[in-house]
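Trainee: Listed below are the structures to be examined.
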Structure 1
Amino acid sequence: MRKALFRPVVALIALTVLVTTAGCGTSSSPPSPVRFGGGPKTGAALHTTPHGKRSLVQWPSKPITFQEESRVGGAGGNTPIGVTTLHGPKSGFTGKVWVWAPPEYYEKRNADKGFPVMEALPGSYGYPVNYWIGSDLKLEESLARWSKNGTSLPFIVVMPVLNPNDKQYYDGSDIPGQPKIGTWLSKDVPDLVRQNFRTLKTRDAWAIMGSSSGGFAALKNVLQNPGTFKVAIPNGPDIVPDSPLWNGHAREERENNPEELARRLTARGGPEVYLAFQDGSKEYTVLPKVRKFIARYGHGPVRTRLQIVPNGTHSASTYVQGLGEGTMRWVSAHMQGPTA
């Protein structure tokens, strides 16, 4: 299987992140608590704008205290990445989640605005860390720079673990008899963001990104949950389920197959979803599968784009490069920006 082929590379990236992020705070003092949301508005102000129109803002409902994992230096400030252990009430799964808000989120002029959200999933097992928090990849720094120069919306980024262990792939799905990772990614993690940040009451403000096995989870989840996510950024993704845990569960496996989900979405006429595929030019085994998926299913409500990174490989650094070379501009053009 392709996941196994690239497993050593991604595992090395994850190990590097474990080492590099352990001391990437601003001092050697213990992590400090951080809150992102503040209390919600009440009464009519919760539902209307100053002009009397109904507000799109989803105010934080149950803000919690996160532990500060590190601080991110970027355009406009030095902002915290927080981490918490989430006991998912809908999935029953417990795992780590990291969160980050862009510099614009803290600006006084945006105090009454809700922000778009990107859920970012790692590759390989994505456990016990999510490598998008790493100082080597600089995802948050890049997003801060792109939002400042106008090539990207300012996204809140939420980074959960992808699997419950480092022994099996769960395909970002609810496999019978296994932890409900599909519900964890599509319900519990978004609910955590809504409870702690100013977000927006529209699918137009929700994207999900992932690499390799996480790219499969991103692709599958936007097709399976178009009421929650409008956009997916599948980086070097698998196209069909391939976890051995599906053995004996052919019907459920089919229900989690992006090809079948895309076919059904097209048959019922939507809603529109936007799939921003990214691949390195040297991903010789992945690119043909992605191109085949786009040719077969990229029509009607399934809108697609393919960013090929020159000399790029099956790696997170390749995909961050691609984000800045056109992907984030395309994604942002189809999403709702900060709104009061």
Structure 2
Amino acid sequence: MKSVKNVAYTIGKTLGGVKVLKYLARNHPRILMYHRIRATAEGDGIHVDVFRQQMEVLARDFNVVSLESLLQLAHNNQPLPQHAVVITFDDGYEDFYLNAFPILQSLALPATVFVTTGFVSDETWLWPDKIKYMLAESQIDNLLVPELNQTFTLSRDKLLAWHGIADYCLTIPNKQKNPFINELAIKLGVTLPVSAPDMYKPLNWDEVKAMSASGIDIGSHSVTHPVMTKLELADLRDELENSKLTIEQMLNKPVTGFCFPNGLSEDINEEVQGEINRAGYQYALAAFPTLNPLADRWAVGRYPANPDISEFEKIVYGFRMQRLSN
């Protein structure tokens, strides 16, 4: 079915249908969500050559604006620029600095990076990466996870195991998740490094400072990347306030934006949104698209970026917006 849709899209593109879609979506800001940009054939994220191609499409055909300026216009009830696209990155991996940042600079495209401050400060590394690392390094064949009532055959499909375990971790409180991961490491016979291995390496603060000085906006993605709705109030406030304070102290600039870790609808509620406001942020980003992405400033809608150029074009030229409206 996907290939049929791609053929239909290609035919429509050849016949000029994309121009019509782009016009219909002219007042629908597309806020893009990226995570990792890789320079190797294998690995997580989008290959740097594909990312360059995507950015060249944006530079040629769209009005790429900063997230801050778009939200400010919306807040002041001023007209939004037509064909607006915003580029955002989550987490704070070093491959943004190495692979994405030079491309953005060369094309003079603005972007916002939401950093996980404990990750960038080398105090922790991201828990989904810990699970992925343990599964890759383990030499055992079968892994029983009683909490899921499931046994995974690691020699056959480690990715399936990763999805199952990571999805379970999204459902449990943060204080329960960390002991679960530590126990999992014992079962897998793997010792977790204190710092993130090179394949999961974070930005450092010198890199963040250099990018900020060059015009990249920096926002908060929490301290440790928890699911915010799974936190007790004191921990919730610590994640919001300390991440904001750390960035502001490092950059000597105010931090106005927060980005929900994971950021699906079930990870967002009114209590957390109220605490984000209380902590002094001016907006918060979700991780799913909406027809009116700026309708709720505490859950701004975004499109996950796609490594397939046709799928990427469907997002930016308005094909996906038509599906949201149906």
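Trainee: Which structure, out of 1, 2, was helix-only ellipticity at 222 nm (-39500 (n - 2.57) for each DSSP H run of 4 or more, over all residues; to 500) derived from, given a value of -13000?
Mentor: 2
Trainee: Separate question: Of structures 1, 2, which gives 0.55 when FRET efficiency 1/(1 + (r/R0)^6) of positions 136 and 232 (r between Cβ atoms, R0 = 25 Å, to 0.05) is computed from the coordinates?
Mentor: 1
Trainee: From 1, 2, which structure was mean count of other Cβ atoms within 10 Å over residues 256-263 = 20.8 calculated on?
Mentor: 1
Trainee: Thinking only about Rg/Rh (Cα atoms, Kirkwood Rh), which of 1, 2 has the largest value?
Mentor: The maximum falls on structure 2.
Trainee: If you rank structures 1, 2 by distance in nm of label points 7 Å out along Cα→Cβ at positions 64 and 288, which sits at the top with the largest value?
Mentor: Once distance in nm of label points 7 Å out along Cα→Cβ at positions 64 and 288 is worked out for each structure, 1 has the highest.
FYI, it's all coordinate maths here, none of it is from the lab. Quick caveat: nothing in here was measured; it's all calculated off a predicted structure. Cβ atoms are built from the backbone, for glycine too; each structure is taken alone.
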